[in-house]
Structure P
Amino acid sequence: MIRSATVADAPAIGEVHVRSWQATYAGLISADFLAGLSAESRAASWARRIGDGVPVLVTEADGAVVGFASYGPGQLYALYLLPEHWGRGLGRELHDRVVEELPGDRAILWVLATNDRAKAFYLRQGWVDDGEATTETIDGVTLDVVRFSRRLR
């Protein structure tokens, strides 16, 4: 089941965010950084965003939030699932719902340049690496990211 997130979902979203980062980025980002991630801190951040009206969708399995996606005009900001739910089609379903809801005819997303798993996922979903790259700093860690784009309609 995919639905719009509420502020009450923030703790579960924070947990998904941290656990998925720790699994996804192991070996790609500093182990100390990943170990220091806080689900409570992420939950507070997501509660603020949801409260401010940032579109966030959650996907549930057996009544529990197991993934989320955040997006805005012309951009997919985040899409994460708990690692034990990878490979079951939930990420694709969540992605497809976001694509349906994105306004306009084109969208972008940024992905860690070394995250081959995510890049392969987005390529399968019709995104293309459009050649743009930059660095992004999150909590003092500098990351190289590449931009993907796609037509929406």
Structure Q
Amino acid sequence: MTYDGFTLEERDAMKQRAQELKAAARRTTKAEKAAADAAAVAEKIAGLEPSDRELAERFHEIVTASAPDLAPKLWYGMPAYCNGAGKIVCHFQPAKKFSTRYATIGFADTANLDDGTIWPTSYALTELTEATEATIAALLTRAVS
């Protein structure tokens, strides 16, 4: 019997999200939540496949430098960054997450990236060059403007 619904990876992501919500509900103070979220993101990045880990570590550094007001937190088991209202602005999706050939950087609708009637909300990422890093930094600066 086959099931044409969610893939194993999608079901795993939903389970991870449920665990994230349960963990967040157990934390009491804002500082405790922020520290736990930052630690969870660091742990998640450290556990990634080497190629994904390298990209995620550098993306984390770029977010921290370009948009220091964004706070790290896990979102469906992926490193994500939220604004002061707790809304996700961007996230890093490892290639391994859904068995794709490249990692992606995604932006939520809270990111201020609107450009006319059509604009990208995610970007494939295979390598971080200086030019790519500058592009990401500019997108992040714009996203939180």
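Just so it is clear, none of the values below were taken in a lab; they were calculated from the coordinates. All figures in this text were calculated on a predicted structure; none of them were measured in a lab. Cβ atoms are built from the backbone, for glycine too; each structure is taken alone.
Summary table below
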read-out	value
Comparison of P, Q by distance in nm of label points 7 Å out along Cα→Cβ at positions 72 and 96 - largest value held by	P
Distance in nm of label points 7 Å out along Cα→Cβ at positions 40 and 128 - structure with the largest value, from P, Q	P
Comparison of P, Q - label where mean projected area of the Cα convex hull in nm² is highest	Q
At a computed -15500 (helix-only ellipticity at 222 nm (-39500 (n - 2.57) for each DSSP H run of 4 or more, over all residues; to 500)), which of P, Q	Q
Structure with the greatest value (metric distance in nm of label points 7 Å out along Cα→Cβ at positions 32 and 64, set P, Q)	P
